[in-house]
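Bear in mind that the values in this text are calculations on the coordinates, not laboratory data. Since this is a predicted model, take the numbers as computed values, not measurements. Cβ atoms are built from the backbone, for glycine too; each structure is taken alone.
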Structure P
Amino acid sequence: MRSVFGWSLPPGCRTLPGEEPVGPCETCGGDPEGDSCVCPECHVCHLVGNTVCYDDHGLVYSAEQLAGQARLAEEYRLQSEADAIEAETHYDL
């Protein structure tokens, strides 16, 4: 849809496809677009942070990557608990 101000997005859409924020690296918990991702480039497929490379291409997780995975899992657990509490609160109203 086009408006006098340019393109407008449909109701409920805040970003264009491809402009969605990128989540943390699932392999190390760092920012894949920043400098906090510590994952090496795979020597086979040349991807960075792909967990398949650790299963199929012989890469080995570093202690820093394992610590990042544990941190990320804890953040997900805490967020899940907060979401459950919020859902209960809204349900009780």
Structure Q
Amino acid sequence: MGILELFAAVLIVGVSCLNASLPAVAWRRAGDRRFLALTAGHALVAVLGGVWVWGELPVSAPGWSVATGPILGLVLLATLLFLASTLWPRRTP
């Protein structure tokens, strides 16, 4: 258990929740199911980060809820890339 792993897991949860909010708004507006799939995918990454937060806290968490630093780093990088792809402005011809 380390503070760096806990911070990365909390950051994954927060950024994934932010990533899920924009497609959710687009799905409510347009009704396109692709946005619903994006929302569900980001929500599942947030749940996974929540399990990792649980594993890093000093409570009796099961062994399968603990993630190592390299895994958390890769998922955090993927989450930040998802955020960048969401916030990147669209080119209009």
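Among candidates P, Q, the computation of helix-only ellipticity at 222 nm (-39500 (n - 2.57) for each DSSP H run of 4 or more, over all residues; to 500) that gave -27000 used structure Q.
Here Cα extents along the principal axes in Å was calculated and came to 51, 24, 14; which of the structures P, Q was it taken from? Source structure: Q. In this comparison of P, Q, the computed figure 4.3 for distance in nm of label points 7 Å out along Cα→Cβ at positions 11 and 27 is attributed to P.
If percent of Cα pairs over 15 Å apart, for residues 19-66 alone computes to 51, which of P, Q did it come from? The read-out comes from structure Q.
Largest in relative contact order in percent (Cα under 8 Å, 6 or more apart) among the labelled structures P, Q is structure Q. Structures P, Q were compared on mean count of other Cβ atoms within 10 Å over residues 59-66, and the highest value belongs to P.
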